[in-house]
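Bear in mind that the values in this text are calculations on the coordinates, not laboratory data. Not measured: the values here are computed from a predicted model. Cβ atoms are built from the backbone, for glycine too; each structure is taken alone.
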Structure P
Amino acid sequence: MSRLFRDVHGGARAPQGSVVCIGAFDGLHLGHQALVRHAVSRARDLGLPAVALTFQPLPREYFGRAAPPARLQSTRGRIEGLCALGADEVGLLRFGERLSGMSAEEFVDGVLHRLLRAREVWVGPGFRFGHARGGDLDLLCAMGTRLGFTAGSIAPVAVAGERVSSTRVRAALAAGDFSTAARLLGRPYAMGGRVVRGRQLGRTLGYPTANLRLPRGAAPLSGIFATRVHGLGPMPLPAVSSLGTRPTVGGVEPLLETHIFDFDADIYTRRIEVEFVARLRDELKFDGLDALVAQMDRDAGQARDILDLPPARKTA
C-alpha cells in the first residue's frame, strides 16, 4: 500500500535507499506515465521503494497566482494515479515560501539525499528545479556523483509528431477536442468527485443533476457536454453535463452538473467520474427559465444522438 508524505524534514524515509521520480504530474499524461513506470521498474530491479515527488500547489500555480494554468486533475486524482502506476510513496510537497526559496543544491542534499536516500533520480525532458529554476539534470548528475546516486532523463513521448505535455492537453480540452486529449492522456478525459447537494433547481425543471465541485484552480474547459458517468454500476451511464457558473440563475461558484438520462436514484455522497465525450456549446445566459429549459431540451436531444440513445419518452 502506498504511503503519502508532505514534509521535507525529519528522518530518512527510505534508510536502505530509493528510486525517485520528480514532476508536476498534472493530468498524468503519457509522458508522466512513462517517467513513473520507468522509475518503478528500476526500483523493482533494485529491490528498493519507488518514490514519486510532486507539489501542492503546483509551482506554476504558486508563481502565477494572478492567472494560474487550468488544473487538469484534482489532487486526490493525481495521488491515486501515481499510486496506481506503482509508486510506493508519494511526496506531495508543500510548495510555499520555504520550498520555493530552497536552492537546487539544498533540495538535492536535503530532500533527495538525506530524506529519501536516493540511489537513482529520474526526471522528464528539460526538467528544472530549485530557486529561480537553478537546477537541471547536469546538476543532479554532478551532485549524485558526490552523494552516491545516479540521475537520468527519459526520452520525450510524442503523439502525432509532437511531445506530449500538459499544455497540449489543456489546449485540446479548451477546443473540445476530446479524441486528441484522450490520445495524449492514454485514457478519456474525466472529472471525478463526491456528489454534493445543490439548490435542486434542476429537478424542478425536469433535469435533476448530480453535482461535483471542481478541483482547486481554473477548470480546463467550460460549456455544455455529452458525457458518460462511471462509478454507479458495471457500465457507464449516458448523460448531459454543464460545467460553469449557471449565469441564468445567478450562480457564482463553478460547478459540474450532470443529468444522467433515464436514471432516478439517490446518489448523494457517492463518488463518480464524469467522462467528457463531446462539446455541445458555450454556457449562455438566458432571459428566463422558459428559454433555459427549451435550450436544455435541445442539449439533451443532441447529447442523446451523440451517445446513440433513443429520444426521450414523452410524458402526458
Structure Q
Amino acid sequence: MLPPLKSLPVFEAVARLNSFSLAAAELNVSQSAVSHQIRILENHLGETLFNRQGRNLELTTEGKRYLDAISNSLLQIAQATNQIKGEQETHIRLAVYSSFAVYWLIPRLPELKRLYPNLELSIEMSHGSPDLSDRTADLFITTEKEKRGFIFESLYQEELFPVCSQHYLEAIKNRLNVTSDKELTDKLNETPSPLAQFSLITSYSIYDRHTEDWKRWFSNLKQPLPNTIQFHRFSHLMLAYEAAKHSLGIALVNDYMMNEKNDEQALIKLPCSGFETGDNFYLAYKESRKNEDIIRYLRKWLLEEAKTLA
C-alpha cells in the first residue's frame, strides 16, 4: 500500500533541513501543516520518524532507513517531471574532504566552468567521511568503498611526503652544510635520517593521534621515531600545511595539496622518500543514477583530472 504521498516531500524536507520551521518556509506552508503531515505519515507507518527534545530534532533509526529508501524515488520523480517539461537539471552537489576541496578541487573549477558553463556545482565540505545519501550530495569523494547500491571508482592512492618553505629549506641547507641539490639529496637520504634535527609538524586528522604520521614515515625507512624531535602539533592537515608555509618546520602532506596548476608553489617537496597511508580515495555515486547527464559530466571530468595524481 502506498503511503500518503503528500507527506513524503514534507518528510524529506524536515529530514534534510533538520527543522520543522525551515521545512515550512521552504514548502511555503505553516509549521502546523508540516507537523500534521509528519503525524499522518508516522501513523500510517506505525513508527516514530523523529526524536524531538526541545528544539533538538533528529531522525530515529526507522526514520533514517525510510529516508534512504524514498529519497532517490522522490529525486527520480522530480527529474522525470523536469524532463517532460523540457527542463534540464544543471545543479549538482559534490561532497568532498575539506583539504581536497581547498587545495585540489577549487583551483580546477575555472576549467570545469569553461567546459560546462551551465553546470551549477555546490560543494559540501566534510571533515570526516560524508554520509553516502542523496540528502547529503549527488556525488562523493570518499575513502569509503562499500555501500549497497553505490558505484565506487578509484581516484587516488594517498601518499605523504615531507615539504617545507623555501626559507626553511635554506635553513636546512645551512645546518647540513650543503650547497647543491645533489648534496642535499644525498644528505637527506642518509641513515639515520637528518630530518630528526629539525622541527617537524604533525597533524591529527589522518591517524587520529599526533606524531603517528612521522612515526610511520620513519618506520618506512626502518628507523624508530627519535625521541629528541621537537614537534609542532595541529589538528588538521590543512593547518600543518599552512604552518609549513610560514616556516615553522617540515610537514607531511599529500600529493593533491601540492597544486601543480599553481605556478608559484608555496611549499617545496624535499628530495627524500614518502610513504603510502593506505587510504584510497574513491568517486562514489548511486548506481541507479549513473545514466543521468549531469552525473556523467562531472564524473568524466573528475576522473580525467585525477589522472594528474597517478
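Summary table below
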item	result
Parent structure of the calculated result 21.8, given that mean count of other Cβ atoms within 10 Å over residues 30-37 is the read-out and P, Q the choices	P
Computed 13.5 for mean count of other Cβ atoms within 10 Å over residues 158-165 - originating structure among P, Q	P
Structures P, Q, by Rg/Rh (Cα atoms, Kirkwood Rh), for residues 198-237 alone: label with the highest value	P
Structure from which 6, 24, 29, 20, 13, 6, 1, 0 was derived, P(r) over Cα pairs in 10 Å bins from 0, in percent, options P, Q	P
If relative contact order in percent (Cα under 8 Å, 6 or more apart) is computed and equals 21, the structure in P, Q	Q
When mean count of other Cβ atoms within 10 Å over residues 110-117 is computed for each of P, Q, the largest belongs to	P
For helix-only ellipticity at 222 nm (-39500 (n - 2.57) for each DSSP H run of 4 or more, over all residues; to 500) computed as -11500, the structure of P, Q it came from	Q
Origin of the derived value 3.1 (distance in nm of label points 7 Å out along Cα→Cβ at positions 206 and 254; candidates P, Q)	P
